[in-house]
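What follows is a group of structures, each given as structure tokens.
Nothing in this text is a laboratory measurement; each read-out follows from the coordinates by a stated rule. Bear in mind the structure is a predicted one, so any value in this text is a computation, not a measurement.
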Structure P
Amino acid sequence: MTPSRRRFTRDRQGSFHPRLSPEERQLLEGLPAQAQELLATGDQSTKRLFPVAYPDDPAAEREYQALVGESLLDHHRHALDCLAQTASAETVGLGELEQWMGAFEVLRLVLGTQLDVTEDMSSIDPEDPRAPGLALYGYLSLLQEEVVAALAGVLPDVKDDR
């Protein structure tokens with residue numbers, strides 16, 4: 001799906017301009033606090049943010065989580081903080097937009113877990129009580145896709161010498 005307008009454009013100085021409505025910016029300022037609260041309480045909806053590396057070896061899994069768990073938590077918190085603090089900015093730098101991408105992933109994973117989203121869900125039934133959440137999930141997915149496209153424009157051209 002191609003949006004009718006690009007929400008993230010880049011200027012000649014390398015800054016990105018999020019073209020978001022005031023309502024979108026307000027939403028993106030508020031959602032991170034909700035996810036931060038769930039992270040702070042260890043809510044079950046955050047479990048996908050900490051992937052299991054050793055499903056068949058509980059001792060190795062505990063050791064792995066002890067090694068990387070806090071680092072992952074800090075990474076997620078930092079991305080969410082960055083989004084909350086810069087959602088109203090007229091321009092963001094490359095590093096900030098990369099953090100936005102990470103924050104969108106955190107928000108999508110948490111929301112997707114809460115809503116029990118599956119890959120085979122192609123449309124939203126307006127009668128489904130999860131419809132507003134599923135619409136938000138779709139919106140966050142779209143934003144993440146658009147950020148990825150904007151960041152792809154920063155990548156150097158690769159010369160194919162086959």
Structure Q
Amino acid sequence: MTAPTLIFGWGNPSRGDDALGPLFIEHFNSLAARHPEWGEVECLTDFQLQVEHALDLQGRQRVLFVDASLDTPAPCTLVRIEAARDDSFTTHAMSPQAVLKVFADIDEGAAPPCWLLAIRGEGFELGEPLSSTATENLEAALLAAVNWIAGAD
């Protein structure tokens with residue numbers, strides 16, 4: 001049976017603050033294990049979003065995408081997103097909006113309600129550790145996700 005809530009974090013753990021997505025999933029899994037009142041939650045992670053990830057949306061009631069970003073205000077932003085065909089549609093790394101569009105195209109219907117939690121990162125160089133600012137932003141993002149999953153989105 002498919003969990004009604006999917007949380008999908010992506011990024012490259014070897015590229016400094018790009019590790020925020022996978023680290024978020026690691027920390028959130030620990031939180032979710034202590035909160036059965038949140039219901040069944042599936043957490044997935046990958047290096048990047050790809051067209052195949054549209055299949056992960058099947059049977060979901062809500063989805064939270066989580067990624068590091070240079071473009072979001074610190075510490076993080078949480079916004080509702082909609083399906084859209086954008087420039088990433090034909091690349092190897094897709095936006096969450098493009099993944100939703102693929103889902104809508106193959107499922108011939110609307111995607112589940114989806115949000116994007118963008119966590120502010122500073123450095124994305126290969127071999128760099130997570131920055132101290134990104135560590136602080138990760139804590140704020142986890143709090144935002146707790147509020148989201150509890151229904152205070």
Structure R
Amino acid sequence: MDDLQAFGIEAGKGKYHEEAFYGLLLVYTVIFDRMSRYLDRFGLTPAKMNVLMVIKHQGGEQGLSQREIGRRLMVTPSNMTRLLDKLEREKLIERSGRLGDKRVKVVRVSSKGSQALDQAWPGYMQTMKSVTDTLSLPEQKTVSALLLKWFRALN
């Protein structure tokens with residue numbers, strides 16, 4: 001059975017909008033599953049990895065406000081709070097009041113969080129490469145351009 005038939009779609013029957021939509025979901029599901037399995041050995045999830053990377057690489061030593069992290073990752077404030085609470089309990093991040101405005105919490109990656117990122121990063125990149133290597137370089141460029149075009153049009 002064709003993978004798209006699970007959604008009631010027969011490939012090549014002219015319903016390309018459905019093929020594109022469900023095909024993207026299938027690819028996302030496989031990639032998310034592989035990344036989740038890889039990151040699990042470091043006590044991380046894709047969501048935790050994304051938050052830690054944004055804080056560390058975009059916030060640096062100064063950190064980022066919770067609102068800014070959520071904005072950059074397009075996460076709702078309530079979901080961001082829950083995820084940051086979990087990361088703080090696991091001692092992967094530290095939160096403190098902003099100088100001059102204690103109501104704003106600044107989030108920084110802790111040394112434990114930085115270590116987890118450093119340990120996970122090489123294999124994370126290798127896993128990313130292995131899932132994209134099924135496409136040739138020209139195909140990767142085409143998919144990248146099309147997905148960015150689609151994202152920009154929806155955003």
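From which structure (P, Q, R) was mean projected area of the Cα convex hull in nm² calculated, if the value obtained is 13.5?
On the way: P: 13.5; Q: 8.7; R: 11.7.
That value comes from structure P.
Compute relative contact order in percent (Cα under 8 Å, 6 or more apart) for each of P, Q, R and report the one that scores greatest.
On the way: P: 28; Q: 31; R: 19.
The structure with the largest value is Q.
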